[in-house]
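**Student:** Just below sit the structures, each encoded as C-alpha cells.
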Structure 1
Amino acid sequence: MPTTSEKTILLTTLNARYTHSAIGLRYIFANMADLQKSTAIREFTINDNIQDIAEQLLSEQPTIIGIGVYIWNAQQCAELVEIIKKVAPDTTVILGGPEVSYTPLRIHYDMADYIVQGEGDTAFYDLCKAILGGLSPTQRLIQATMADLEQIILPYDYYNDEDVANRYIYIEASRGCPFLCEFCLSSIDKKVRNIDTATLLIAMQKLWDRGVRSFKFIDRTFNLNVKIASQLLDFFLAKEPPYFVHFEVIPDHFPDALKARIKQFPAASLQLEIGIQTLNIEVADRIHRNLKMDKITENIRFLEEETSAHMHLDLIVGLPGESLASFGENLNRLSAMTHSEIQIGILKKLSGTSLHRHDSDFDMVYSDKPPYDILRNNQLSFEDIQQMKRFSRFWNLYYNSGNFKQSIALLWQDGDVFEQFHAFSVWVYSETQSTWKISLDRLAKLLFDYLTTILSYEEQSTAELLIHDIMKLGGRKMPNFLKPFAHGNTELQQTGATGHNKRQIRHL
C-alpha cells in the first residue's frame, strides 16, 4: 500500500479504535485500477483531533479525499468535511459508507462535493476518473450499482504489516441477508451474494502466511450456506492453534455438518455472534424477525454443552411493544441457556430501515444524533431507557467481561437475573455517578461491598471467589483490599492469552 506523500487521491476514515481496520477503504483501493499508484489509505480514530487529521491529509496536497462515514464517526466526519472545505476549498471531498447511503441524512454534510450511496467498490473509481478527466458529474448524489462480486478485486493484499501485527483483520465471504428484520440495514439487500470461495481461501492462506491469527468475518449470515461455511471452518481446523476467528451466525441453522466441525475447535479460538434480539414471539413477528424457538434452544444448548465456542448473544432494549418485564424475561431465559456473553443493545432507528412504521402506534421517540437510539416509547419512559443504558454498560463490565465469572452469580443466587442485576446496577451508579473509566480494582470493590453489605454474604468466601476470578488471567496484580483474605496464598493458576482472545479465556 502506498505510503509516499503527495498522492492525488486519499482514502480515509475514523475507526472506532486503533485495533480496528477499514475493509471498505481497502476494497476501494484494490479496485482503483490505473489510479491506484496515485491513491493512498490514511486511517485515524474517532479520538484523534479533527483539525490535526485535516492538517495531515491536506499536507499531502491531494486533489480528492474520500471519507468512509459510519454511525460511530458520523459527527466527526461532518466536522472534518467542514474544516477541509474551509481551508482547502478546491479539494474535492467525496463521502461514502452506510451512514450516507440512505435518507434522511440526519447529520448535515452540505459542504461535501459528492456522496456515493451504496457499494462504492468500483463506483468511487468511476467518479474519480470522471473528475480527474474534467467530466465532473452534475448530480451530487451518486447512486452506485451493486458491485459484481465475481469481478471485483479482493482487498486482503492491502492490509500492511502494521495491520497484521496490531489490528483485527476483517474478512467477507458474502454480502446481503435474506431476512427482513426491520431494525437492520442488511435486510435492505435481501439477496445473499457469495464471494468465490476458492479465491477467498487463497487470500486467507496468504494472510495466514504473513502471520495473521485473528480473523473477523463480517458476513451477516455465515452459516446460511453450509457448503461454504464448512470449507471456511475446515481452513482453520487444518491450522495449528492458537488463532481466533469470529463469525456472525443464524441461531436456528446448525446442520450436522457444521456441528461436527464446531465441536473440533479448541477453547478460545472460535467466537460466534448470535442475533437473538428478543424471545417474545409477538414482538419478533411485529418487526419481521423469524424466531424458531425450538431450534434456537436446541442449538444454543448444543453450543453451550458440546463445544468450546464462545458465544455473543444479542438482546435489544426498546423494541416496539416490548415492556421492561418482557425484556427481563428474555434475559432470564437466555442466561439460563448459556454462560457466554449476552450483549444488551439499545434500539436504534437507522435511515433506510422500515422501523419508522411503528412510530405512531407505539409512540417511538428517537434521538436525531448518532447512534439514533430510542429515548422513550409507550412501554418505556425516558428514565427507564436511561437506567437500561447503565444496566447494559455495567452488565458488560461485570458479566460479559468474564472478570467476575463466579462471583457475579452470587447476585441472583436467590432471585432472577434481571431483577437482581437491575438493583445492583442502580446501586453501582449511585456510588459512582459514572459508567466509564472505572478501574478493575474499583469494580471488584463495589461488587464485594454490595455482596457483603447489601446482600449480607460472608466476607471471606466472597473474597476468595473474587480472587479466583480476577487472578485467572496471567500478569494481574491482586487488588489491595483482597490481599488480607488471601492468607499468603497468591500462587493461583493463571492462564496466558494472546491479544485477541483474553476476553474468551476469562470465560473458561
Structure 2
Amino acid sequence: MFVMKQIQCATLEGIDALSVTVESTLTRGLPSFTIVGLASSAISEARERVKSALLANGFTFPPKRITINLSPSDIEKRGSQFDLAIALLIALDSSDCSFEQWFAFGELGLDGAVKENTILYPLILSLANAGDMTHAIVPKEAMDKLSHIPGIVFIGVDNLSEAIDFFKLGTETEIPQPSDKNIDFPAQFINNIRYYYQNDFPDDFKEIRGQEVAKRAALICACGLHNLLLEGSPGSGKSMIAKRLRFILPPMTNRELLDVAKLDSLEGKEPHFTPLRPFRSPHHSGTAASIFGGGSRSAQIGEVGLAHNGILFFDELPHFSKQVLEALREPLEDKRIRISRVHSKVEYPTDFLFVSAMNPCPCGNLLSDTLECRCSDVEIRRYRSRLSDPFLDRIDLYVQMQPVRAEDKPSLSSEQMHDTVLRVHECQRSRGQNELNGRLDDKSIDNFCILDTESETIMAQAVQRYALSFRSIKKIQKVARTIADIEACETIEKRHLLEALSYRRRS
C-alpha cells in the first residue's frame, strides 16, 4: 500500500525563510535512499547522518526504496536543519503518528544527538513573524534563545529517540502552552505595547566638552530618528557624538529585538536580546556589494541591511565612492532595498538612522580659528561636490561643529538626554503615531505636524527665499514637530520652526 507522510521544515531564501514540506515514501524495491527537490550537498549528505543516527538509536533501517522530496521542488534548499525531519519520517513511517502543523529543525550527529546550526534562529524568526508556524520541535540547546519568540510552542529534544517518543506517545496531551518570555529590561507600556530600553551608557555625552549646538542636534536626532550630518575640523567630536547616539535612541518593541537578533545570527554572531540598537560603521573603502549586499550567485545582506533598526554611520562621508552615495538614496527614502542577481532576487528592510561626518575641506582646517587651510578653492569645490543635492536632500539635520576651546565644559549627560528621549517617545506614541516623527509619511505629517498661524507665514517665506524642495519642506516640518515635542508643546510655534530652519543645509 502506498503511504506518504509529511512534516514541515524551512530554508533561507535571501534573508527570509521559505516553508518547505518534507515528504516521504517507503516502497518495495531495491533498497535505496534518495533525496530529491533541488537539495544542496549539505542536505544530500544527510542520508549518511540519518542512517547512522537511526542505527545508533536502536532503529533497524528498512530494506525499502526510500524517497524524500522537498517541496516546492523548483527552489534550491540549503542547510543541515532537514536532518531531524527526514529521520522522523523514516522512523515513524509504519506508525499512525500525525505531523500536522509541526515543524522539525535539527542537525543530527552520528550518535543521534540533535544539534542547532547557524541559520536555525533566523529561519524560525522569519516563520514566526510571517505567522506561518505555531508548533516546532527543535534542539534543546537552542531553547534558551528560542523562548524569546512569543506565540509558538517549542519542544526541545536532546536526541532523535526523544523526538520519536514524543510523537509515538501522542502529542495531544504533551503540548505545553506557548511561553512568552519577558525581556528582563525596563520598559514603557504605551497603548498595550511594551517598549524596552536600558540605562547603561558606556559612552557618555558628558565626556564631550562644549559643542552645545551639535549635542542639541543629536538630541533632536535621537528623539525623532532624523538623519544627521556633522561637519567640522578633525578632533572636534564628530565621531564621539555619533558613537554615543546609539545609547540614547528610543526604546524597542519585542519584534524589533527579535529582528536585531536575527541579523546577528545572519552575520554569524551569537544573538543578544538587549534593547541596544545596531551600530554599523563601514569604511569608506568598502565596495558597493559589501555595503548594500550582493554576491556572484546568491544575494547576501550588506551593511545597510545589518543596520536595520539601528544606526548606519558614514565617517569621512565625501571619501565614499559616488556609486555608493547615490545608491544610498533608495534605502534612505524607501526603507527597503532590492538586490537582483541572475539566480536570486532579494528584498530586505533598511529602516536605519543615517548619521554621517565630514571635514569642511580636504585638509580639514577650513573652519579652524588657529590653523591655516592649505586647500585651493578648486580643491574645496571638488571635495564638496562629491555630495550631490539629491543625496543631501535626504539629510534632516546639518550641523557645523564649533571650534574646540580650552574653557569648554561638559553639560548634558547621556542619562539626561535619554530621559528626554523616553518622554518624547511616549508623547509621540500616545498621540497615535505608528512611526516616530522622522519616519512620518505625507498624510501623517498633515495630521500631526500642525503649524500655528505665525509659523505658516514663516514657512511660506522660507520656501520662497531658499527655494526649498517638497522633500525639504516635509523634513523641516518633521524636525520642528520633534523640537515642539521636546518642549512639550502641542502645536509647532515660531521658535520651533526657526530652530528647525537653522539646521537646514546651506548651499
Structure 3
Amino acid sequence: MAGTAGTTGFDQLAENRSRALNGNNDLIYYFNTNGDHRQDYFNYSGNLNLRHNFNEQGRQLSMDVDYADYMSKANQNFETVYLLPTGDKYQPDYFMRSDLSGRTQINAIKADYTHPLNAKAKLEGGIKASYVISDNEPLFYDKTTGDFKLDVKRSNHFIYKENINAGYINMNKEWEKWSTQIGLRVENTNVTAEQITLDSTYNTAYTQLFPSFAVQHAVNDKNDLGLTLSRRIQRPNYQQLNPFKYFIDNTTYRAGYPYLRPALTYAVEASHIFKKKFITTLSYSVTSDNITEVIQPSDTEDSVTVQTNKNLASVDNYSISGAYPFQITKWWNNVSNIVVYYAHYRGFIANTNLSDGAPAFNINITNNFTLPKGFRAEVGGWYQSRQLYGFMDLQPMWMLNAGIQKNILKDNGTLRLNAQDIFWTAPPSATSLYASYREDFEVNRETRQVTLSFSYRFGNNKIGPARRRTGGAEDEKSRAGNS
C-alpha cells in the first residue's frame, strides 16, 4: 500500500502589450493589460498492490487498485487600458476577474499475469479498467462602469467522464543471439463530455487494437541491431479537453477543445547499439488526428485570438537520433543526445489549408565533474533549431544550466546550488500564419532561476531502498496535468 499528497500555490503578475494595426500597418490604437493572479493545486493518491508468486520459476499474479484526486483553484484579476497613438483614451478601461475551479478524480484497477514457458520464453497478459470524472466550473465577471457582473458568455460548467477497458497479451522469446517480443493490446473507450451551461452533450465510444513487434540481434560483442513495429495511441490530457478560458488579456485566451480526438500512430524504428552504450536510432512514423497546439483567430468572436489544441489530418515524421555517453577523463563524464528530424503537417484549420514541413534538430548535452574535497558539479544545456510545428514557425531557443553540490554532515546531508537558463534564452517566440490572419508572439517566462537546496538522509544507509513500482493509474495521472 502506498500514498502520496502534495500542494502547490503561487502568485503571478502578468503584463501584456498589444497593438491594433490597419492594412498599411499603421497604428490605430494599443491596449495594455495588467493581471494579478493566484493559483493553487492540491492532489493526493493511493495505491493498493497485491502480488502472489505461484512458484520459484517466476509465475506471478499481481493486482493494483488506485485512486487519485486532483483539485485546482485559480483567481484572475485584469485591468485593460485602451489608448490612441496620441496617448488619449480610445475607449473606457475594462476590468475582469475570474474564479476558476476544477477537480479530476481517477479510479483504476488492473491485474497482470506472468507465465514462464521455459528459461528463455515467457507469456504475459493483463486487464485494466479506469474511470475518470473531470468537473470544472469557471466563472467570469466583468465591468466597464458600475459593479462586476457575471459574464454568461464566458462562464461555463464542463463535466468530462471517461471509461477505458483494456486487455493485453505479450510473448517474449530469447535465443543465443536473438530475442523477440510480440504483443497485442485491445482498448474499449467510452466518453461523455457535457457543457451544462450550453446544454450540450458529446458522446463517443470505440474499440481499437494496438499490435507491437520487436526483435533484437547481437551481431557480435560490440554491435547489436534492433527493429520495432507498433501502433500507438496518444490521448489528450484533461485540460486540453476542458473548454474553460484562461485569459491573457481581453482579446487573447487559452482554452481546451472538448472534441479533440486521440492521435493514432504507426511507427517503425531501427536501432544500432555499439559497445552496449552508444545508441543510434532511425525512425519513421505517420500519425492521424495529430494533437497540435495552435494560436488561431476565434471561430465565434471577432478580433479575438485563441490558444488551443486541434487535430490535424496527419503528420509524417522522419528522424535520426543518437545517445552517446563519454568518459572524457576520470573526473569528467559527458552525455550527448542529438535528434535530427523532418515533420510534414497536413490539415485544415481557420479556413486555411496546411501542407508544410522543414528539417530541424535539437541537441542536449550534460557534463558531470568530480571535483576535489568532495564537490560535484554539472554544466549542461540544450539547443532547439528553428522548426515548423503545425501552423507555427518557432524561432531557435537554447538554455545553459549549471550546478554544484557537496555532501556534508558525514555524507548524510547534501547541499546543492543550481542555476537554470543562465542567459535567459529559453522563452519561445513564433509566428502563426492563416488565410487572413497573422499572429506574432513572444513569451517572457521566468525560466532563469537560481535554487539552493539541502537534503538529509535519516536511518541506516546500509539498508537497500524500497522496491520502486508504478500503480495501475499512471497513464491517467499523467493526463491530469497538475500533479
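**Student:** Taking 6.6 as the value of distance in nm of label points 7 Å out along Cα→Cβ at positions 65 and 433 derived from one of the structures shown (1, 2, 3), identify that structure.
**Tutor:** 2
**Student:** If you rank structures 1, 2, 3 by Rg/Rh (Cα atoms, Kirkwood Rh), for residues 105-352 alone, which sits at the top with the largest value?
**Tutor:** 3
**Student:** For which of the structures 1, 2, 3 does the calculation of distance in nm of label points 7 Å out along Cα→Cβ at positions 25 and 425 return 3.4?
**Tutor:** It must be structure 1, since only it matches.
Computed from the coordinates by the stated procedures, all read-outs in this text should not be read as laboratory data. Keep in mind it's a predicted model, so treat the numbers as computed, not measured. Cβ atoms are built from the backbone, for glycine too; each structure is taken alone.
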